[in-house]
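In the part that follows, the structures are each spelled out as structure tokens.
Every number in this text was worked out from the coordinates using simple rules, so none of it is lab data. What you see is a predicted model, and the numbers here were worked out from it, not measured in a lab. Cβ atoms are built from the backbone, for glycine too; each structure is taken alone.
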Structure I
Amino acid sequence: MKILITGAAGFIGSRLARELADRGDEVVGIDSITSYYDPRLKIGRLKEFFGIEPDPSWPMAAALPDTGSERSEVSYSDIPYGTELRSPTMPGLRFVRLDITDAEGLDALFARERFDAVMNLAAQAGVRYSLQNPMSYVQANVVGFMNLLECCRNYPVRHLTYASSSSIYGLNTKTPFAESDEVTRPASIYAATKKSNELMAHAYAKLFGIPCTGLRYFTVYGPWGRPDMAPMLFADAISAGKEIKVFNNGQLSRDFTYIDDIVHGTMLAIDHVPAENADGVRYKVYNIGCSHPVQLMDFISELESALGREAKKDFVPMQQGDVYQTHADTSLLESEVGYRPSTPLHDGIRSFAKWYQTMKL
């Protein structure tokens, strides 16, 4: 099967692309490599999972702000836009620097490759960032997703799978969150754009017969994770002896799920093309998480233990756009797709901490 993975230099996308290639699929990964967070981490993932090394002839990336760590002093070359790179270790794995908001470039890629399946992980991520930069979310998450839908319409695929988010549950106070719950009260622009993806996908599934599956991801952690997420932010601060911000005075809980479980569940979802529902539409939405929420203070305690240092804690009020708890009901994904998360928090945190302490960008 030939599969397109968007957001292939991202946390989930890079690992997913490699796992699909390992099992024998032909995989094309695309990513715009924006500067929302340190692009060197994205290049590092391409090195780790695609085997791609920066070329000295490429133009250098813009200087990044000094974070006070040795890693910030390391420079990497930028990948020119439109460049296609083949993995030297995996014949069926390729990478193209391409933005899903580039309608013409995306159309040309689909016309050339004729994909069997698409997994969309490209998005402007982050709840808090959406408060200051709402238009970047509309452009990447709405316009970019529409471009993908149009390509799947014009160059038909067997299955379009895409990343939604647990954030769409918004002000919902019922837990655990189930796919049948009301999701009409988002608490952030990010959440609103993700809900729009589900509505747009349903319309295209109905109008043009494109089988679509949305995955509502809950909090994902592990090696090569995003630096704007709590595990990396906390690890950076703890290691540097700086304070960590503990929002809502620690009275938060999150459905933390280890990256290996998430990637395995995503692969199962890609393979599971939805049947027609009662409305005659081949469309499905699933929660994908651990279904065992963890108190934030317990998560911090596990990280302190794994890093061998106690955190200096700054207890602060709830942040605008955040929610108090996330808790996934994953029974539907388990019963229909065979999803079974199996990594305990203790083991996952130790794997993350081991990677973090030896990470070299």
Structure II
Amino acid sequence: MDIKKQILDKLNESELLTGQELCKFLDISRQALNKHIQTLIETGKIVKHGRTRGAVYRIGTKPKGNAVDKLCRIINLSGAHEDQVFDDFNVILNTKKMLDKNIYDILYYSFTEMLNNAIDHSSSEKCNISISLDMYKIRFIIRDNGIGIFSSIHKKFGLPDENSAIGELIKGKTTTMKERHSGEGIFFTSKLGDIVSFRSHGLKIVFDNVRKDVFVQKKRFIAGTEVDFEINRHSKRKIDKCFHQFAPEEFDYKFDRTSILVKLFHKDYVSRSEAKRLVSGLDKFKEVILDFKDVDSMGQGFADELFRVFMSVHPEIKVHVRNAGDPVKIILSHVVDNDINDRLTIG
């Protein structure tokens, strides 16, 4: 039988093999193997990872058009280490070589943070993971069958429902395990991808950083949590720039600035209780950006609680209002005291 075909058949069967394993299977010398291997590498039929005797080989897939290089795994979460799991995927997909450094850094951070959440928080025995790579984007999906991210926050903080948990999640520094987590992973991951979504039970929150929007969808019930992360391979986004935006030098690089899309909290923005829910937990930050995109009106009680009361109780916090329409600005002009003007900017 043709040796090259034997090599391809064996790799299709075993997925990943060392040169030593191939030599043993074919009963040929390393020198003889290298002659056949080199031809297969040059034609793109197989891919080599590593160097010298530590190298491993797999079937090659050179993405053309919509072709996708994809790996799927089911892992046991007990005793799992997120960095080791990532390295296992990286050996096969060779993402460090295939991706620009800024995208690789984003992928490594986001993947390991999200898998660590599944390991520490989900109470799930197993986790389904897939990573796909084509000419245009890199995408990973992490799905567990545990308690669900929104349900966990809802129960831990005594919130009215899982919708309220979404509001807490987007603020940052929200964690059900303070002794082990800072609550930063989900916040920064949601900012780093082009499209990032978190789905659990009947809810899905989508962060569309291309269109600069966030929205919540009602979906079919699923157990556990699914994280879906996607970024263009040619994106200029950089992880350090994102960190510096919310953990700048003036804050000693600590995560003390957050940004909130107000529309996610309520549709009417009338009562003080709604405002109290919005500001809950914001006392953990030094600066808060409130984005009023798609908010057409705001009640005086809501505004008074949000700006006058909250900012009077917390004189150390600066608040920045973004994308406020004229109706919102008019209400603000009625409730804002002179003594907080220096800590409030409206743009």
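What to note about this one:
- Look at distance in nm of label points 7 Å out along Cα→Cβ at positions 7 and 143 for each of I, II: the largest one is in II.
- Of structures I, II, the largest value of mean count of other Cβ atoms within 10 Å over residues 39-46 belongs to I.
- At a computed 19.7, 57 (Rg and Dmax of the Cα atoms in Å), which of I, II: I
- Relative contact order in percent (Cα under 8 Å, 6 or more apart) derived as 11 - corresponding label from I, II: II
- Parent structure of the calculated result 30, given that percent of Cα pairs over 17 Å apart, for residues 263-302 alone is the read-out and I, II the choices: II
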